[in-house]
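Throughout, read-outs are computed from the coordinates displayed, never taken from laboratory work. Keep in mind the model is a prediction, meaning the values are calculated, not measured. Cβ atoms are built from the backbone, for glycine too; each structure is taken alone.
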Structure I
């Protein structure tokens, strides 16, 4: 397991055995940390050659409107160019975090046809979907 980012607010690592990038998000993530961690995902995609990313956001809070805009306008285009093509997203338990996440995911799904994604409330379902090669959006 190789870590690309490791702070109390977020961890990003490559799971060599299963061939995907795993992210854990905790509590409120300040914008600087959010962007650094997100950019480390792109680095991991480029270095490992996998486009599969698991976002475990179960314990996170809402992202700021500016960070949401940055994801749409800046991060997603760069990540897709790097090879990002499949994600599983574990929705936050926090109601505001869940609403914020669903808004971002809806925007991404509607504007990024080459990116397959699924949301879940649990790790097992998310992992199962992410690691299936030929399944489309759940």
Structure II
């Protein structure tokens, strides 16, 4: 019964949330932990071991491990932010260069258009009738 209570998380003797182990089953049963031996209770010990293997939870991270994991995540985020800022600055630089080139080319077009107007004859050409008609 003690094993069942621990499996379902409703122990009477031990605090709730206590993990299932041979020692804890013995304590929950009100016995000394050394009383639950494989030689005396082979089937129960085997059942406990099988249940532990089948229901093993990954060990909970310690506060230090959680802190290190959080630092790693924050470092990754800081690196991503720095990379995105570099990309933004590079794109802004390319845009500024392109805008400057557009202004230069617009001025060049205006200058050439004015020069073309100066080089073209300003007199109008008259169409004269053909002789001999």
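Observations on the model:
- Computing distance in nm of label points 7 Å out along Cα→Cβ at positions 100 and 124 across structures I, II gives 4.7 for structure II.
- Value 14.7, calculated as Kirkwood radius over Cα pairs in Å, assigned to which of I, II: I
- If distance in nm of label points 7 Å out along Cα→Cβ at positions 28 and 52 is computed and equals 1.3, the structure in I, II: II
- Structure with the greatest value (metric relative contact order in percent (Cα under 8 Å, 6 or more apart), set I, II): I
- Among I, II, structure where mean count of other Cβ atoms within 10 Å over residues 76-83 as derived comes to 10.0: II
- Comparison of I, II by distance in nm of label points 7 Å out along Cα→Cβ at positions 44 and 116 - largest value held by: II
- In this comparison of I, II, the computed figure -12500 for helix-only ellipticity at 222 nm (-39500 (n - 2.57) for each DSSP H run of 4 or more, over all residues; to 500) is attributed to I.
- Among I, II, which structure scores highest (criterion: mean projected area of the Cα convex hull in nm², for residues 4-83 alone): II
- Once distance in nm of label points 7 Å out along Cα→Cβ at positions 36 and 92 is evaluated on every structure in I, II, the highest one turns out to be II.
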